[in-house]
Every structure is written in C-alpha cells, then in structure tokens.
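Below, each structure is written out as structure tokens.
Each value in this text was obtained by applying a stated rule to the coordinates, not by laboratory testing. Please read these numbers as outputs of a predicted model, since none were measured by experiment. Cβ atoms are built from the backbone, for glycine too; each structure is taken alone.
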Structure P
Amino acid sequence: MRSPKISVIIPTYNNQSTIGICLESINRQKYDNIEVIVVDGGSDDFTTDICGRYDVQLVQTELGRAAARVRGGELSSGDYLLHVDSDMELSPSVIKECVKASSQYDALIIPETNIGSTYWTKCTDIEKSISCRMESGNLRFLPKSLYDRVGGHNSELVVKEDEELHDLVKDHGANIGHINTVIKHHVGRETLLSILCQRWAYLQTLPQYHKFARTKHSENGSKKPTSFYSALIREAKYRPNLVPGYLLISLLTAVMVRVQMFWNQTN
C-alpha cells in the first residue's frame, strides 16, 4: 500500500538565518514520501541560495504570507498538506506521527516550543507550553481535499490566517486532533521591547482581519478554563524564574489590547 504523499508548504522572506535549519529538519524526517514547496516573497538575502542546496520546489512571488500558503497548496501534489514557517525546525518524527494520527483525526495541531537565548524569549515559551498542555492552537496538517473544500487560507489577510483556517475547518465539522511531537520555533534574541513592538504592530492589523475574515468569531474569547490555571501552576513549579516575565508580557499585551480597542471606538 502506498504511503500518503505529504506536501510541506513553506512561505519565506529574507530568512537566511533559519531556512537551512528548517529544510535540514525536513530532510531528517523518519518518513520518505515528502515534497517541499518553498514560496519566496522576493528575498534579497541568501534565502533562495540556501534553498538551492536542497531538493525543493522554489517558487518566486510577491505575494503576502497567506497568499503564499495558498500558492503552495495550489502547486502541491500531496495527499496531505503540512504548513510550516521558515523559522521552524521539525522534530524527526513529526510527519510520521501526523500520518499515523490522520487515521483518527481530520486535521492536526502540532505543539510548538519557542527557542532563543534571551530571558524574554524563554518567557514566551511559557505560553507555548501551556497551549501544548491544553492541546490548543491552530492546525497545521490536513488533507489537501479538506483544505481545498474550505477554500484554503484567506489571501486577503496579513495576520491570523492560520486561526481563520482552523475555524473554517472546525466549522465544517472536522475532528481536529493534537500530536505530541513538537516543532521548534526559532524566534531569535528577543527583548521585552521587541516583543511588545511586534505585538503592537500585530494589533494595528486587526481591523484588516475583521474586514476580510470569512469567519466572525468573537475577539474577546471565552473565560479561561481551569486547565489553563493548572498548566500555569505546573510551569511555575518547573520554571519559576520565567513565569513572572510571562505574566508581565501578558499584562502589557492586555493593556495594549485595551488601548487599541479604545482607539478604534473613538475614531
């Protein structure tokens, strides 16, 4: 029986520091039937040169990230799609575990861990760890047929395209599961200021999301479940020095959200 073919879709732009790590991790997968499609948005560093060292289909485009994911899906010939970012490193058994779990689930969330050398980078990993324990997040692995059926990623979006795709798949009645093997996210040497600036820039794009999103889920969300607090207590036990930093980032992010909401209401 033929093993399902997996198409790994990677949008990239000026990621020379991490694209090689990403592609090398795909080469190390304990699964053979894989094609890799890198959709480059016009890099002017050595990103495309590095891609040329690997067996990948390199597509040049000026599309945004969401549209690049769609283009990769259109060009793919796999039975399943795996959407990753160019600063991610796959553990060797990720794809093998996804294929195995696909017999039980229609789509899969893959847990992530943030990798970086600074204190603040390590603090952001608390959030990733809590999401992993709660088996929450956005799906990355799904059948190509299901991806096409829901219309793929929304090319109009510049943010939250993964979240919207997850909601669309869920609204179609799909059974979304969660594997145990992680993806390492190389986020670099982040400072508190760089994290907050990045999140503030993200908040500025939310009106565009509300304008073009195909799903209309509440931005406020629901009350945090008990499992969140249990996971936070566990993190406090094993990484007590990082939890205060994580809480500070969360508090300042919440303040920025309130400021942005007030600004939108008064303008």
Structure Q
Amino acid sequence: MSLVLTEFDPSSGIGRLTLNRPEVLNALDAPTARAFLAAVRQLTTTPGLRVIVLTGAGRAFAAGGDVASFLANGIEGAPAVINELLDALNPAIVALRQHPAPVITAVRGAAAGAGLALAIAGDMVIAEERARFVIAYDKIGAPPDCGLSWFLPRRVGRGLAFEMMLTSRTLTAPEALACRLVDRVEPEASFDAAVNELAARIASGPTLAYGQFKRLLDSDTDLASQLEAERLGFATTTATADFAEGVAAFVAKRPAVFTGR
C-alpha cells in the first residue's frame, strides 16, 4: 500500500497528495516522510500542474510525528530518526511553497504537531467543521519542526502561536477560522464538494501570476526591496500568455480564459 497517494488530472491541472496511513491517523514516520518527498517531487515536476490539494486518508489529516518510531533504536537513537524524518519533510515543504501552483490543504479530523505544520503550509486551508488543531510538542519536551514556528505566527500572530505552543491548546474549526488559522470551514456533507470547487476555480486562473503572489507574500524584507520584487514579478508576468489574455479580456469586457502559461 502506498503511504502517499498521488493523482493528477491533466484536463484540469489539479494534483492531489493524500497521506495514507489511516490506521494510525496518518502519523509521519520515516518511510512516510520519504514517500511524501518522492510524491511532492513527482507532482511538482508534472507539466501542466495548476493547483495542489493536500489531504489525509480516513478520519484525520495527520496526527503529527509517529512518536513511537522515535524509540525504534532506543532513546539514544531518536536524533537520527528525527533527522531522517526532517531530511525528507523539510525539502518537501519548501518544494510545495516554491512551486507556482497554489496549495490547498483539506483538513478532516486532527491536525496535530507536524500535521498542523503541513496543514498551514498550504496557501489556503479548508477545514471540515469537526476538525481540530493542536501543537502538543510540549507534551514530549521538544520545540516545533516542519516550519510550524514560521507558519503559525504568520497566520495567528506571535501571542496566540506562543500560547498554543506553551499550553497545547486545541482549537476547534470555528475557533481556527476566527483567528485565521484556517481560511474556510465547511460542513461534513459539503466538504469534498467545497474542496473540489475551490481547486477547480484556482486551477482555471493564471498559475504563473499565482506563483508571484506566493513569492511576494512569503518574502521578509524591507519596503524598498519588496517594491523591486513586485516590479520584477510584474515584468516577468507580462511575458506570459495569461497576461496577454487577461489584458485582452479586460479591454473587451469579457471573462478571461487562462491556460496557466
């Protein structure tokens, strides 16, 4: 059984990554981390990719790192296990953030620890109404990993991020929406349809311009440098077919038909 399922629909440009260890709530061990990196590399090098949906199989998104695996070679072997995990997960997260295709994370059930990090590494986070979000690294006496300390304060602010780290406070889906940890909450009955509708909508947009959106919003620089980055991004997109189509459609007062090129 594949630990991470990969799908791609060339007609829409929609790619899907599904963590597939439902029997342990998609907990991340080293084989799963390696499979995730391989799946991300496969998908992000696929021509025509215009949006990525990341989700988990079964009743949880991801319950975090597989803590039991940390002790596979005794506690003295834990650093090697953790490094093996992060040697795969870290470049996978960077690849998702750097690819121009927007990433939608679709969260059912628990998103905990590293699973929470993966959830909020997405550009848009949609939660099913019964989803739960918790850090819980304090339970094992360790700091966050997988970019959680970078993504979380950018979404909810330093104060709430630190409180969640210190207290293992669990946020319900409505609470997560109120503090902008997630972008949308959907009822269970309409969750899949809402995810598919959003993916289709984004996939029909100007993918290369979306890549510039991601690059600009992830930058951490001074105003002057950001202004120059915007100038470069705008100039770059003027050479795309989607820019030509967008301008022509705007002038003609008709909907644009973007191709992602």
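Odds and ends about this structure:
- Identity of the structure behind 18.6, 61 (criterion: Rg and Dmax of the Cα atoms in Å, calculated), options P, Q: P
- Value 16, calculated as relative contact order in percent (Cα under 8 Å, 6 or more apart), assigned to which of P, Q: Q
- Source structure (of P, Q) for distance in nm of label points 7 Å out along Cα→Cβ at positions 120 and 192, computed value 2.9: Q
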